[in-house]
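Have a look at these structures, which come just after this line.
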Structure P
């Protein structure tokens, strides 16, 4: 028997609570627990859709889950890391464009995890999914900027819970197609899997609530530089939301369009991939209670694109 006890931290479906508070297992992996009667509160078997009051203690018997298939451990690789904050509990890494966060089909090496294993070895949390030591949240391959890494299992749990409670501020900068009449705005549109392409996300009525806030920093002839804040953190959220309102992130190979960029008269922009940068992280340190406020400017490619847009003409 592998019994875990969790305490409900907010009123929502209990299957979602489990997925947040047991980060070493995905929500789909945890789903069979309910049919097996392995999730209980006060001796009562719970359904996945039930909502419990915050503070309720829930017992979860993970022993009923099938063992995961054997996977190869990622190998340590001597790759450079740009560390912006470090202590014995956590790291904040400035991820470059083109670096995948963790090994996946087609990307067995050259990832952030491979680099972390070389520099930190077993001094990383092991709570995440297999092959993802220390990884608390992710950035897309070509999105640059700040990423949290946990070095302790307890800290990993606390950071994951803080993310779920929206207590960690994540600020981005983006270059997007078109100009705005307003100086700021909010996009509230639920997101889920695109039914036509499982590799993509889409705005859909039955999706998960998703909220993005943006503010215009500067305007060009047919493009804008935005500051973007996530209220929720869904996969590809900024990219899908901006495309949804007709302002796709420039260079986005999935949700944007080079044809639309050319039709708008934009100049050629350097490199490949979306112009999206995770510029700021603000959080309360899960051990010391210190307020951490860490920022990093966009990379050179982003600044070159800004210069090209400015040279092409101001509005």
Structure Q
């Protein structure tokens, strides 16, 4: 019998350790029987937001004490929780929704528990990224979970450009989380970096009453959202990043750099800087090298 057998439904007592409990991401019916047993059986529940977790506990008549463990106090709280765990305690960790540690607090506490020799037991359940992925229609054989992109526009664009430039023998799905007030801006950045024909899926309010999947090109999905009076609900954004090989340098192609710049600026309605970035990504050259080449070409024309 495994050391974790006491976490089976109906067990008298849980084994000591740190339990990472997935909670529903919208529909309360997605809680598992095992998760309920653990939440009832632990000594305390460490919560991203005690008020949010208390709603879940009240719904299922669970009276286990709670304490906060969020991004601002996780490292400080870890010392107290690890001491309790080393003394044989049973502690559950939950985020507001989904799996703790996935774009939510919990990762630091897990690392500290492992370093202290404490058992760490995952209790599987709902997850927005995987739920959206399997229903997206995009490739599932290989995917890259990014989580939240940077909030600032410049940093966000830089991150997307780095992702686009990564060599890939086949297409793969990139998975992001995004807030409703930034989703249109992020789609616009994706369109600039990858092009308007990029296949995307914007999944909204997964498992909730108004669950919605917007599938199509990035240009179409962005247009759909722009036309709405108001955008509500958290998004899981999935992108089919096309295969990307290391292309030959611009100098080895038949198309001149200046001609290619002009074509891209017209085709995608972007400025020279963004066109240079796109060429750099597609050619495998650095943007600074291309810029110097462009300056030499213009100097020769004078």
Next on the checklist: Quick check on the output: 28, 22, 18 is semi-axes √(5λ) of the Cα gyration tensor in Å, for residues 57-208 alone, derived from one of P, Q. Which one produced it?
Outcome noted: P
Checklist entry - Comparing FRET efficiency 1/(1 + (r/R0)^6) of positions 113 and 177 (r between Cβ atoms, R0 = 35 Å, to 0.05) across P, Q, which is largest? => result Q
Next on the checklist: With volume of the Cα convex hull per residue in Å³ coming out at 149, pick the structure among P, Q it was computed from.
Outcome noted: P
Item to check | Answer label among P, Q for the case where mean count of other Cβ atoms within 10 Å over residues 49-56, calculated from the coordinates, equals 15.9 | outcome: Q
Item to check | Which of P, Q leads on FRET efficiency 1/(1 + (r/R0)^6) of positions 25 and 225 (r between Cβ atoms, R0 = 30 Å, to 0.05), largest value | outcome: Q
Item to check | Source structure (of P, Q) for helix-only ellipticity at 222 nm (-39500 (n - 2.57) for each DSSP H run of 4 or more, over all residues; to 500), computed value -12500 | outcome: Q
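Computed from the coordinates by the stated procedures, all read-outs in this text should not be read as laboratory data. Computed from a predicted structure; not experimentally measured. Cβ atoms are built from the backbone, for glycine too; each structure is taken alone.
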